[in-house]
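These notes open a run of structures that come right after.
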Structure I
Amino acid sequence: MDKRLLDILCCPLTKAPLRALSEAELTALNQTITAGDVQTHAGARVTQAFAAGLITRDGRTIYRVEDEIPVMLADESIATTQLADFPRA
C-alpha cells in the first residue's frame, strides 16, 4: 500500500492512525476467521480470510484491504478483543 495513503487514513470510529497488519497479525486473524469466531462491528460473521488489512496503531480495530483498496467502513471493522491468539504489541 502506498505510504502516502496510509499516512492520511484513520479509523472512522476513533480517528486513530492506521498501519498495515504484520504477517503474524494477519495469520492470527485468518486462523480465527477459519475457526468461525470473528464478527464485524455490526455483528456479521466474517467468513472470508483477509489477504491484507490495516489496524489502528493502538491495536484495537482491523479493516480489510481488497485489491489494495482499504475498506474503511465502521460496520465492517473487526475488534481485536475477540481474537484470543492475536499478537499484542
Structure II
Amino acid sequence: MSQTSISIRIDENLKKAMEQTCKELGMNMTTAFTIFAKKMSREHRIPFEVSVDPFYSASNLKSIDESIKQINQGKVVVKTMEELEDMANE
C-alpha cells in the first residue's frame, strides 16, 4: 500500500499535549491519526461525540439575556467584598 502525506495546522500547545498523550499510549501522532482515519472510514462517522459548548445553550443564553435586561433596568444589588464575606460567614 502506497503512503501519502497530509499537512494540518493546530495550536502549538494542543500539538504538544497530543504528542505527550500519544507517547503515554506508546504511539506517535501519525499512528493516532491513522487509527482515527481508519475508524472514521470504516464507520462513516466521527468516532466520538461532537457537541457544542454548553455555555451557548439556548437556556443559558436566555438567562444571560435576562440578566443583561435586569442590569439595564437598574435591577442590581451591589455588595462590597467585605459584605459578601460577612454574608458567607453568617
Structure III
Amino acid sequence: MKFIVQWNGLPTAEGSVIERFMKTGGQTPDGVKLLGRWHAIGGLHGFAVVEAEDTRGISALALEWGDLLTMSIFPAMTDEDLGAALAKHQATHQQ
C-alpha cells in the first residue's frame, strides 16, 4: 500500500533535523520503501510517497522523526486505483 507522508518542522528544530538527516541519509525503516521525497526550499516542509505492506513500518517512520517534525500520513491511491473505485461506485449508484 502507498502512503503520502507530509512533515513540518519548527525553525528551532532545524539544526537537529539537519544533523539527523545527514547522519542517516533519511533512510526509511525496514518494511518501508521510499518511492520519492521532495523538500520545500527554505523551510522544514516536504512530503514523500512510500510503500509498505502494513502500518508497522509507517509507525516506525513517524516515531523516528516525531521528536523533531510534525507528520501527517495518509493512504494513497494511483489514478488507476481511484478510477476503478469510482467506476464501481458509479455502477452501484446508477441502478
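Values quoted throughout were computed directly from the atomic coordinates according to the rules given, and no laboratory measurement underlies them. Keep in mind the model is a prediction, meaning the values are calculated, not measured. Cβ atoms are built from the backbone, for glycine too; each structure is taken alone.
Values for this structure:
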quantity: Highest-scoring label, criterion being distance in nm of label points 7 Å out along Cα→Cβ at positions 30 and 54, among I, II, III; calculated: II
quantity: Structures I, II, III, by percent of Cα pairs over 20 Å apart: label with the highest value; calculated: II
quantity: Read-out Cα extents along the principal axes in Å, for residues 38-77 alone, computed value 57, 13, 10, structure in I, II, III; calculated: II
quantity: For helix-only ellipticity at 222 nm (-39500 (n - 2.57) for each DSSP H run of 4 or more, over all residues; to 500) computed as -18500, the structure of I, II, III it came from; calculated: II
